[in-house]
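What follows are several structures.
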Structure I
Amino acid sequence: MKFVPMKAEHAMLLDVINGVAEEITPEIAVNMEECGGVSAIDDDGNVVAICGILPKWEGTGVAWAWLTRDWRRNARKITEEVHRHLDNCELKRIELAVKVGFEGGYKWAERLGFTVETPVAKNWGPDSGDYRVYVRCK
């Protein structure tokens, strides 16, 4: 497993959990690359996860992660790397949203040190879905 700066082409290669891949347009992928982030690449050269933080406003960002079905094989290493990035981030507030009902997402957010701020934010996501909003503050 290696971690490299996230590139737009990494996003376009994902077969992500919950079928989000069809929502990743080239424009979104380029925006994610420009904001920085990290890609997890397995020993076979497959992109298994991309993660980063998009700026919201000064001192605040929104964490995002798109994970493939194969990420679990390297979950510990990926979680440690993401945790390291979050710990070193200079932002005072980092938000994260998980689609309501995605229990694995809830567990991962909490493992990364986020706490629930809004249990159900109605029509919150780009899909007009309901999301649980987490926050991590310094």
Structure II
Amino acid sequence: MPKEKRPRLLVAALIVKTHPIRFLVTQHAGNQYWHFPDGERVGKEDSFAITLRRSVEDDLGVVVALIRDMVCMPVIKQGKDQQIITLHFVVKLANSDQMTPRQGLKYMWLDLDPARRPLGIRLLSSTSEVLWRFVQP
């Protein structure tokens, strides 16, 4: 009997500005989709907070001031040969005006209202799903 693989566990940051409400999304070089800062795999010895802090600080070059509780149900996807579970946390940055993203990473503040977003913005389906869940009462 083949050994069953454990799900791959990732963390993602829901970085929010208020007045008006905006969310930070990122895009890696060569990728057509925008998504929340994520992709960091949680190691066996790491906590969610340590992993998320490391990912955001490495990718955006800014200090994480606060990590709040998970804000929505996990997003679960079936990959080629393994299940991927992404947990989203609300993250507050120490100074979001002083971001210095690593080379090849673009970022932008995305309006919550789809009608007020720039044309041609393609969100990853899981990003759209999280936005929808976040704004539901």
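Thinking of I, II, which structure, once distance in nm of label points 7 Å out along Cα→Cβ at positions 71 and 103 is computed, gives back 3.2? It would help to have the intermediate numbers written out before the result.
Details: I: 1.8; II: 3.2.
The read-out comes from structure II.
Out of I, II, which one gives -8000 for helix-only ellipticity at 222 nm (-39500 (n - 2.57) for each DSSP H run of 4 or more, over all residues; to 500) as computed from the coordinates? Don't skip to the answer; put the middle values down first.
Values: I: -8000; II: -5500.
Computed on structure I.
To which of I, II does the computed value 3.3 (distance in nm of label points 7 Å out along Cα→Cβ at positions 87 and 127) belong?
Working: I: 3.3; II: 2.3.
Label of the originating structure: I.
Here's something else I'd like to know. Which structure, out of I, II, was distance in nm of label points 7 Å out along Cα→Cβ at positions 95 and 119 calculated from, if the result is 3.8?
Details: I: 2.0; II: 3.8.
Traced to structure II.
Let me ask something else about it. So relative contact order in percent (Cα under 8 Å, 6 or more apart), computed for just one structure, reads 32; which one of I, II is that?
Structure II accounts for this read-out.
Using volume of the Cα convex hull per residue in Å³ for the comparison, can you identify which of I, II gives the largest number?
Values: I: 104; II: 134.
By volume of the Cα convex hull per residue in Å³, the leading structure of I, II is II.
Where a number appears in this text, it was derived from the coordinates with a stated rule and is not lab data. Here the structure is a predicted model, which means the values were calculated and not measured. Cβ atoms are built from the backbone, for glycine too; each structure is taken alone.
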